[in-house]
Structure I
Amino acid sequence: MTQKPREPDPTLIWERPEPASRPAPGPLSRDRIVRAAIELADTEGLAAVSLRKVAAALDAGPMRLYGYMSTKEELLELMVDAVYGEMVSEGPIRGEWREALRSIAHRTRRAAREHKWLIDLVAGRLHLGPNALAHLEASLAALSDTPGFEDIDAVMQAVGTVNAYVIGAIRTEASELRAELESGMNKTEWQNASWPYIQRMVATGRFPMLARVVRDATHPSFDVVFDKGLECVLDGIAARLSR
């Protein structure tokens, strides 16, 4: 008779103790489970992550995992928090306010590039894991002694604005890369295939701005676009501070 997963524990996963260690058939821990899930997501994508597949990677029965977490959603939260832990391990966020906000932005982008599934989980609600809170604490503290940021609301707005830009930029990059994979064409191949159509549409005269893009735009790399966009955001924060 198949055993059913136990009912979800009402306490948050962060404050719930792990079950007692069991040496056979193999030792488990939340950390081992989460690392296996991250490796699976990194290699096969987030859709491949399930308690059953993670258990198989650890040579354990799926029911054993329910002793460490109650739902797949808790596993995803643990995965996100582990990545925040990687970001925190980079050390304190230092420098004047622009440098500090650049550091925050680039840490998040590096993490999302290493773990491409991360962007699908970080947007939306606030993550409450200990590493996520440590990263947020460090981000807010980086501006706390800066003139113009005496009000905690100003600190939160600046950090939140940069984070919103970063998430949007990363989503755009991820969408383009995903489109390449799904179409089987890289960016250059897709542009070459689309070029005759674009030329015909521009020739109608109905799209003068698009004609300027085709004629004059430099189409820089993702890295250049990201940094220029970030500087626009920082310039906006600076203009607000000056007022």
Structure II
Amino acid sequence: MRILISPAKKMKIDTDSLPYENLPQFLEETQAILQCLQGMDYAGLKALWRCNDSIATLNYERVKAMNLRRDLTPAILAFEGIQYQYMAPSVFEDKQFLYIQKHLRILSGFYGLLCPFDGVTPYRLEMQAKLAVNGERDLYEFWGEKLANQLCSETDFLLNLASKEYSKAVLARLPKSIRFLTCTFGELKEGKVIEKGTLCKMARGEMVRFLAEKNITNPQDIKNFDRLGYTYREDFSDSQNFVFLKVEEKNAANW
């Protein structure tokens, strides 16, 4: 089993808490992307990033001085988004670190595919960014089949906790022999499952923590997730999508 998650826009440098173990496996491709970014001016990068001046200035300076082999942070500690806050890897025990190093993979527009203890430097680049690299019109075409092929070499079961922006980079390129299971976290409104961005990120992070704490590798055991008020719903789920619903207290007694 491999668990897929998205990166976060906000990143930090932490070279003290834990050492990184390896360089990312697609570093040559990352270097090509970096060279492309370094060839752009401030206005072009700000437009690419679609951000304010403060964020653009910070990341412009990062790009111009970026070294992919120095002052690196383990990927699992480098990202600071909501998902990672709820995963809380900084308080994992050794056995949980061993679990995620084996099973967890972070999809990235810049690095492609990351293991938790791959050494990374702060960057800003979404997978859906319209960046032409090496003649390819965007990052989806640039990465092509590389990410899917690597994952297929590791497992025949992918548990998708990534957003559609990132899972899109893998899903369309998988052979039918690979099981791709997505977890949906939502609320029931007028008979429809409604997903809310922030709550989904919280649940995805909590799910990774749950899987690591329980050492889960059997798909059936994923259904036992019951944190943050979510419960697995067989009636909304199928073999490709496990649905977990947060039930309002006033409606909890109705099913």
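Laboratory data are not the source of any read-out in this text; all were calculated from the coordinates shown. No experiment lies behind these values; they were computed from the predicted model shown. Cβ atoms are built from the backbone, for glycine too; each structure is taken alone.
Quick check: -21000 is what I get for helix-only ellipticity at 222 nm (-39500 (n - 2.57) for each DSSP H run of 4 or more, over all residues; to 500), calculated from one of I, II. Which structure matches?
This figure was derived from I.
Between structures I, II, where is FRET efficiency 1/(1 + (r/R0)^6) of positions 33 and 193 (r between Cβ atoms, R0 = 35 Å, to 0.05) highest?
Working: I: 0.20; II: 0.45.
Biggest value here belongs to II.
For which of I, II does relative contact order in percent (Cα under 8 Å, 6 or more apart), calculated from the coordinates, equal 16?
Details: I: 16; II: 23.
Answer for the origin of the read-out: I.
As an exercise: distance in nm of label points 7 Å out along Cα→Cβ at positions 57 and 209, calculated from one structure in I, II, equals 3.5. Which structure is it? All intermediate terms of the calculation are to be shown ahead of the outcome.
Details: I: 4.4; II: 3.5.
It must be structure II, since only it matches.
A value of 19.9 was computed for mean count of other Cβ atoms within 10 Å over residues 73-80; which of I, II is the source structure? Each step should come with its number before you reach the end.
Details: I: 19.9; II: 23.1.
Here the read-out was taken from I.
Have a look at I, II and say which one yields 0.98 for Rg/Rh (Cα atoms, Kirkwood Rh), as calculated. Present the calculation step by step, with values, prior to reporting the outcome.
On the way: I: 1.07; II: 0.98.
The read-out comes from structure II.
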